[in-house]
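Please treat every number below as a calculation from the coordinates, not as lab data. Fair warning: this is a prediction, and the values are worked out from it, not measured in the lab. Cβ atoms are built from the backbone, for glycine too; each structure is taken alone.
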Structure P
Amino acid sequence: MILSPSLLSCDFARLAEELAALEAAGLTWAHLDVMDGRFVPNITFGPPVIKAMRKTSKLFFDTHLMIEEPGRYVDEFARAGADLICVHAEADRHLERTCAAIAQAGCKPAVALNPATPLDAVRYLLPQLHMVLIMSVNPGFGGQSFIPFCLDKVRELKAMIAAAGAPTLIQVDGGVTLDNCADLVAAGADVLVSGSAFFGHPPYAERLRRFRERCGA
């Protein structure tokens, strides 16, 4: 199980310090929520901030683009230092082309699906995807409660990946807590995104230990 803390819930006035604290605590991934005020209501940050963070951190930047027309910005996020670029199926008319562009830019391609979006949206893309992100809340706001049917969606996606013989990882984002993380991993999740349930409970090394303990990792 990989834990990818969502920086949306960290102290934005201390980003460099927060990144250093994550590394010191033994974390290897950081989840970067990019919002444009169009695909989702909120606005967060973009390539300039990621570029500044990249200079101070060796963490794997798990970059989640909650933006319209993400294909237009792939090269910018790649140059800024993203390691993985995840785009929403609902926001891109030419999903295969965008995923190919992400790989060509030197990043790992991933696709996110909103809670009500069917898995068929990624069925034929699985061999070229590093990861599929199952949104377990409606995107745009932190601190929401997990939508229960998303657990079944993870199980179905795991079976689909196995049938395709693909190495694709499954990530879950939204309402992930100590109470449901074990069920998510048992269902097939490989990467868990946690925001307020992680950053709201320091010290980070102890919080990571508790997540791993619950998941049997």
Structure Q
Amino acid sequence: MSDLNTQAVAKYRNNFLKEVEACVEEGDWVKMCMQCGVCSGSCPFGPHWDHPPQEIFMMIRAGKREEVLTSNSMWMCTSCYNCIVRCPREIPITHIMHGLANYAHRLGLAPKNQPTRHFSKLFWNNITKTGRANELKLSLGLYFKDGLVSGMKIGMAMAGIGLGLVKAKRLNPIELLKPHGCKDTKGIHAMLKKAREIEDRRKGLTAA
């Protein structure tokens, strides 16, 4: 066998599928995909994916580790669950997409400037501090993510919508300023810490 063939076989015979099965939520379902494409046709963002779900699954099975984990595709999922409902093999595609995104993030391989990745991090950091989402802080974090000037421009552009919500009594500015949080914040932090320890032991990863 030539060196070129040897390299090709070695690249194909990789452990990426096993890695996904061990480290990604519902990853053991990847090998069940029969490449019918129903998931892509059912996805509202289907035409905008770099790699639709069934292609991601095939890439995993083909050992394309870097291409998969650095892809924007997993971050396009909006959790509409159309793919799961229509999948003839009932593969939990949404869970796998989010699992791949989380795994790529933890490994430091996720795209840096992906908007949905930024929102996911912002929302997670927001909600884990007190156990409840603080809408005001979350909105301000999104508005000012690109700096003070950009944030002020976005705020001015959204002022009309905000006033409309206040007039319709769908938004109470006073309520936004009240403290947000659950009664047992320390308990929530302890629970999250324990969950991360269990996850790290199971996946063999170092906590971020």
Structure R
Amino acid sequence: MAQRLIVEGTDAIPLAVLCQKNGLSAPVGYEDETKFKKEFIVVGGSDSGTLKRFKLSLNEPGISNLGLIIDADERGTNARWQQARNILEQHFSPATLLAADNQAGPKFIKEANMPTVGVWIMPDNIRTGYLEHFLSELVPTGDLLWNHAEAVMAELMGQTFNIVTPARRQKALLHTWLSWQKEPGKPFGQAIGAGYLSGEGALVTAFLDWFGEVFELGQ
């Protein structure tokens, strides 16, 4: 039995920290940190690279549980799901995929004699966006520094010298906010560990529930 999580970019590190911070056990067979990073996690890089690794993993014998985390970006969740669905059509029945189509939120694909598959489209399986939109939901409610960063970013976006595109606004905003912390510029995973970003909330709970449903976890 092999379990695998295919992720886009650097999504794996902060998400792994969220799982650890909330006491979620490691997937069975991947309790060793090195094995977790090198065998359970597969970094696809770009969106196309991530989908390619997803396709390859589905064709690999011995995979029992497979997760895909990919950004909606500006394409939107429906377009991203269709890309993943096109790959899944080569392995799962129309009835199984129709059931997944009708699932609100993250996808769970289960069929007899097939691997359990889950698809999470960042940030929340509804909106356009990416990991930074997900992590922005973890900023403490009413944080005055965040409010100030949002105001500064809004002002910048209206300036003629601004080079931040609307598509990358949230990335710039979150990195700006992190650069103003007591220990500036911590990577996302460390920012969660340090408590700058919360490890709680409805979106975190939904992600942890998805993770626990897709993978077989230790006790």
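Summary table
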| quantity | calculated |
| --- | --- |
| Structure (P, Q, R) behind the derived value -9500 of helix-only ellipticity at 222 nm (-39500 (n - 2.57) for each DSSP H run of 4 or more, over all residues; to 500) | P |
| Structures P, Q, R, by Cα Rg over 2.2 N^0.38 Å: label with the highest value | Q |
| Structures P, Q, R, by relative contact order in percent (Cα under 8 Å, 6 or more apart): label with the highest value | R |
| Among P, Q, R, which structure scores highest (criterion: FRET efficiency 1/(1 + (r/R0)^6) of positions 34 and 74 (r between Cβ atoms, R0 = 25 Å, to 0.05)) | P |
